[in-house]
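Some structures are shown below for you to check.
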Structure P
Amino acid sequence: MYNAYIAFLFSVFVASIAQVILKYAAIRHYAYWWQAYLNPRVIGAYGLFFCSTLMTIWAYRILPLSTGMILDATGYFYVALFGRIFFGERLTMRKILALMLIAGGLCVYGILG
């Protein structure tokens, strides 16, 4: 059962990394429109999404759907952190407040079930 929790959290982490790779590929300029879609970064990111999906499907075979929804919300924190680290995005008060509301909602849902 604990392996399913780890697999699910890891799948969310992998999906967040794939989002960062896609964003990096999107901010680059290409000579031709099709190069934006058919390049190693984009194809690799979609490969990571596929692996993440397989891990999530496996974890959902063991975990209840309600638990998966809570674990999936950790992706917002990963994306905010990666945006700060890799793109220098500012964590504005609005973003911090939004993350706190998500965390609060997760706590309420976890306590009240």
Structure Q
Amino acid sequence: MSELERRLEALRREYVGALAETVVEARDAFSRVEAGDAGAVEALWHIAHKTYGTAGSYGLTGVSEAARTLELVLLPHRNDDALPTEVVDSAKGALDAFVAQADEAART
């Protein structure tokens, strides 16, 4: 393994370690979405959007794809203060898949 590969792997491990905090932030934002907190949809969308790109750049395809699914569920509603029940349900399913992928990445 080259020095560059070692450094990239160290950055990847660091990112995977930080995913636990991202999951906490996402769950918190989702709780605020459920409570009808203005701005929470945008906050959750931003977490998903950022994670989609960053996880993908580290080769964490499952995490990236799950974040992208959550991002796409929320995209049409980014600026809404509240979500219809069916969108909340879809977002919950997408969030659960994201959490599962983040947990899987932490175990590998």
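If we compute mean count of other Cβ atoms within 10 Å over residues 8-15 for structures P, Q, which one ends up with the highest value?
Details: P: 20.2; Q: 12.9.
If we compare mean count of other Cβ atoms within 10 Å over residues 8-15 over P, Q, the biggest value is for P.
For which of the structures P, Q does the calculation of relative contact order in percent (Cα under 8 Å, 6 or more apart) return 36?
Corresponding structure: P.
Using mean count of other Cβ atoms within 10 Å over residues 24-31 for the comparison, can you identify which of P, Q gives the largest number? Mind dumping the intermediate values first?
Working: P: 10.8; Q: 16.8.
That would be structure Q.
Suppose you compute Kirkwood radius over Cα pairs in Å for every structure in P, Q: which one lands on 14.1? Walk me through the numbers before you get to the answer.
Numbers: P: 15.6; Q: 14.1.
Of the structures listed, the value fits Q.
Taking FRET efficiency 1/(1 + (r/R0)^6) of positions 40 and 96 (r between Cβ atoms, R0 = 41 Å, to 0.05) as the quantity of interest, name the structure among P, Q where it is greatest.
Q
Among the shown structures P, Q, from which was the value 0.55 of FRET efficiency 1/(1 + (r/R0)^6) of positions 32 and 56 (r between Cβ atoms, R0 = 35 Å, to 0.05) calculated? Write down the numbers at each step before the final one.
Working: P: 0.55; Q: 0.85.
Among P, Q, the structure yielding 0.55 for FRET efficiency 1/(1 + (r/R0)^6) of positions 32 and 56 (r between Cβ atoms, R0 = 35 Å, to 0.05) is P.
To which of P, Q does the computed value 0.35 (FRET efficiency 1/(1 + (r/R0)^6) of positions 64 and 88 (r between Cβ atoms, R0 = 35 Å, to 0.05)) belong?
Working: P: 0.35; Q: 0.90.
Considering all the candidates, the number was obtained from P.
Values in this text are rule-based calculations from the coordinates and carry no lab data. The model shown is predicted, which means the values in this text are computed figures rather than measured ones. Cβ atoms are built from the backbone, for glycine too; each structure is taken alone.
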